[in-house]
1. Out of I, II, which structure matches 30 when relative contact order in percent (Cα under 8 Å, 6 or more apart) is calculated?
2. Taking Rg/Rh (Cα atoms, Kirkwood Rh), for residues 110-149 alone as the quantity of interest, name the structure among I, II where it is greatest.
3. Taking FRET efficiency 1/(1 + (r/R0)^6) of positions 14 and 126 (r between Cβ atoms, R0 = 30 Å, to 0.05) as the quantity of interest, name the structure among I, II where it is greatest.
4. For structures I, II, which has the highest computed value of Cα Rg over 2.2 N^0.38 Å?
5. The value -23000 for helix-only ellipticity at 222 nm (-39500 (n - 2.57) for each DSSP H run of 4 or more, over all residues; to 500) was derived from one model only; which of I, II is it?
Structure I
Amino acid sequence: MIKKVLSEMILYFGNDIKRINHALKVYGYACAIMGNQAIDREKVKIIELAAILHDIGIKEAEKKHGSSNGKYQEREGPPIARNILESAGEAEKIINRVCFLIGNHHSYNKIDDIDFQILVEADFLVNIHEGGLGNDSIQSISDRYFKTGAGKKILNKIYQD
């Protein structure tokens with residue numbers, strides 16, 4: 001399932017290497033953060049799928065709204081993700097949760113479980129680098145949004161050592 005969705009994400013983004021690489025990096029960090037957590041198999045699958053597809057709405061957001069703003073990604077992403085996941089034969093319960101995460105991944109006040117938390121931390125780990133953020137911004141993000149021990153450890157090792 002994960003391999004099929006990875007492949008579909010890559011095909012969907014086509015020659016947009018930046019977006020493909022971003023999704024792959026978020027997926028990698030999500031897996032690293034999960035490596036030190038006791039998470040059941042279903043949640044692991046949800047985290048992996050959400051990490052791969054979290055920004056899948058960006059192309060449609062730019063096309064419809066002329067912007068890649070997070071609110072537009074959240075609006076446009078779930079229907080595209082649902083199509084990909086349904087065609088891959090994923091269970092409705094998992095599709096619904098993955099679509100919820102995609103539809104809210106920039107709405108940090110809605111974090112309601114470990115799957116959402118790990119997705120947000122993994123996305124921040126990548127966005128900090130891609131955005132060239134400075135130490136003050138990194139510290140603020142760390143203080144406000146990082147909750148898992150593994151996520152904090154990775155953030156500190158990469159950006160604050």
Structure II
Amino acid sequence: MLKWLWLSGLVVVLDQASKWLMVSWLSLHEQVAVMAHFNLTMAHNTGAAFSFLANAGGWQHWFFLALAIGVSIFLLIWLKGLTQDKKLEAFSIAMILGGAVGNVIDRFNYGYVIDFLQFYADFLKPVLGSPYFPSFNLADSAIFLGAVLLIIDSFKSKPEAQ
């Protein structure tokens with residue numbers, strides 16, 4: 001099922017192109033309101049999801065870089081081992097792989113991940129302590145979508161072995 005790598009490549013290209021555009025347009029922490037509850041804002045994430053371990057002193061850069069490379073290799077092997085009837089699983093893994101590689105490129109080139117999509121709403125304040133959901137990027141979106149679809153695929157009924 002390596003034929004699905006085109007999708008991973010597309011995710012990487014769109015992710016890197018969008019980050020390049022945002023970096024050339026916005027300064028760090030600059031916000032541009034797009035519509036109600038949505039901003040474009042430039043952020044640098046040295047941690048993991050939701051800036052987890054962002055202020056850990058620098059070791060996390062190498063840890064998350066190595067982890068993402070390891071996960072990418074695992075996903076590539078998983079994708080390679082799939083049979084032709086596992087289309088949704090292959091799509092999901094290709095999305096996650098593309099997102100992981102997009103963020104690995106950032107970590108390798110800059111030491112952080114470029115985030116620029118920001119949603120906000122008052123109902124988030126009691127949950128997050130702020131009305132702002134953590135900023136993210138297209139790679140993160142691809143990882144999230146791939147993970148959700150992978151979970152959905154795991155609930156599909158499987159034919160019983162005879």
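1. Label of the source structure: II.
2. Numbers: I: 0.98; II: 1.07.
Top value of Rg/Rh (Cα atoms, Kirkwood Rh), for residues 110-149 alone goes to structure II.
3. On the way: I: 0.90; II: 0.30.
Ranking I, II on FRET efficiency 1/(1 + (r/R0)^6) of positions 14 and 126 (r between Cβ atoms, R0 = 30 Å, to 0.05), first place is I.
4. Answer by largest value of Cα Rg over 2.2 N^0.38 Å: II.
5. Checking each candidate, the match is I.
All of the numbers you see were taken from the coordinates with simple rules; none came from a lab. On a predicted model such as this, the values are computed, not experimentally measured, just so you know. Cβ atoms are built from the backbone, for glycine too; each structure is taken alone.
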